[in-house]
Structure P
């Protein structure tokens, strides 16, 4: 695929930075924005129009079809707008976009979606070949970066899970189901990108069910799953042992 100027729009820092890293290693020129409003401001401030804009569907503020309409007003007709999400969106939610990618997705899936005619139903599933870690995704990341960078990536993921679980715990105490589900959704997306299958699965369940009577046990399971993933990673990534000690949620 010819190198492109790509804009990645995602409010989740882990997902945004990982995708930017992978695209950059593929030879593309990548810019990032943490919100729909930030994306619009960045596009209005430059004369360089991206060939591709990747947009997370579930962001606060300007998002969804409203964001797609604004992006289309600013970008040339040759710019391809692809939506992405860890969940399949409701029918009609993709109006204005040229296609859809379900997180986590491979570079091959991205290229296939970009090269194909406009489609709103491209959906790639994560291979379930490991209860803790998707080794296919892990090996691809391992081949794409140094052991030090790989250790930093997974440490960032684990820290992100712990931070979001803490928010979920506070949300449960105040019966804030919306926040609880939103944080679970973010964990699901971030963990999916790095192949953390067990954490992704737990998060998917919590996003679907929301706060339940046994939420304390579930949030504890997040911590146990983090520890299981960390033990597996330490056995494979020497640099992970050099990272600062983390306090599990």
Structure Q
């Protein structure tokens, strides 16, 4: 979604909210001609964002992914770029699934001889465009709601690697409860990546602070670096830094 035009993102969002919308419905909603709406849908289908059906189209991604990609777009882009700046030529890294972490792969273009391990299908378009990345994509059970691989196979395959940096995300962050997520399987992926790296980098936008997900991932003091946006309060920043975490605000 990061590479789409505003109207294209709107089309995907509208169809995620109501898959029964027709070309005529979209043309009225967008204030464009039926020909233009049909052309946009065809373009999105060619890019892999929609699946065309008679009279309309269906999103190629789960509605939860689309909603997350629409939220805090500029903040996520800045966070991802700052994360990619931590990566040097020849480094080995892990990138966990997530709409912020996936963008890190976009900003790795120009880096040389990178070894990347990931469970995220969202990174694939960026990796395809970068011949200098060697990708180890782990297997497992595909979860459409997070565009990720999860389960025992995923954990076993991740455990075979050791990298310089692991980039992880979180659905909630607080000093009291640490990192939390809404998916039990995702928590185990994060913990495994953190055990198999030299440095753990948490990439989250400031809307995640003070929230608590369904299950705990790890205490905050197990994170080395936190990259977030300017929405973090001074009090929260001080609490995080008191846990021994380096905070980078972008």
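With FRET efficiency 1/(1 + (r/R0)^6) of positions 132 and 236 (r between Cβ atoms, R0 = 30 Å, to 0.05) derived from the coordinates and found to be 1.00, which of P, Q does the value describe? Intermediate values should be presented prior to the final figure.
Working: P: 1.00; Q: 0.20.
It was calculated from structure P.
Looking at Rg/Rh (Cα atoms, Kirkwood Rh), for residues 12-99 alone, point out which structure of P, Q has the largest value.
Values: P: 0.93; Q: 1.12.
Evaluating Rg/Rh (Cα atoms, Kirkwood Rh), for residues 12-99 alone on every structure, the highest lands on Q.
helix-only ellipticity at 222 nm (-39500 (n - 2.57) for each DSSP H run of 4 or more, over all residues; to 500) was computed and gave -17500; which structure, P, Q, did it come from?
Numbers: P: -17500; Q: -11000.
Derived from P, not from the others.
Out of P, Q, choose the structure whose coordinates give Rg and Dmax of the Cα atoms in Å equal to 18.9, 58 when calculated.
Q
To which of P, Q does the computed value 1.8 (distance in nm of label points 7 Å out along Cα→Cβ at positions 68 and 108) belong?
Numbers: P: 2.7; Q: 1.8.
Of the options listed, only Q reproduces it.
So mean count of other Cβ atoms within 10 Å over residues 28-35, computed for just one structure, reads 18.2; which one of P, Q is that? Don't skip to the answer; put the middle values down first.
Details: P: 18.2; Q: 12.4.
Considering all the candidates, the number was obtained from P.
No value in this document is a laboratory result; all are computed from the given coordinates. No experiment lies behind these values; they were computed from the predicted model shown. Cβ atoms are built from the backbone, for glycine too; each structure is taken alone.
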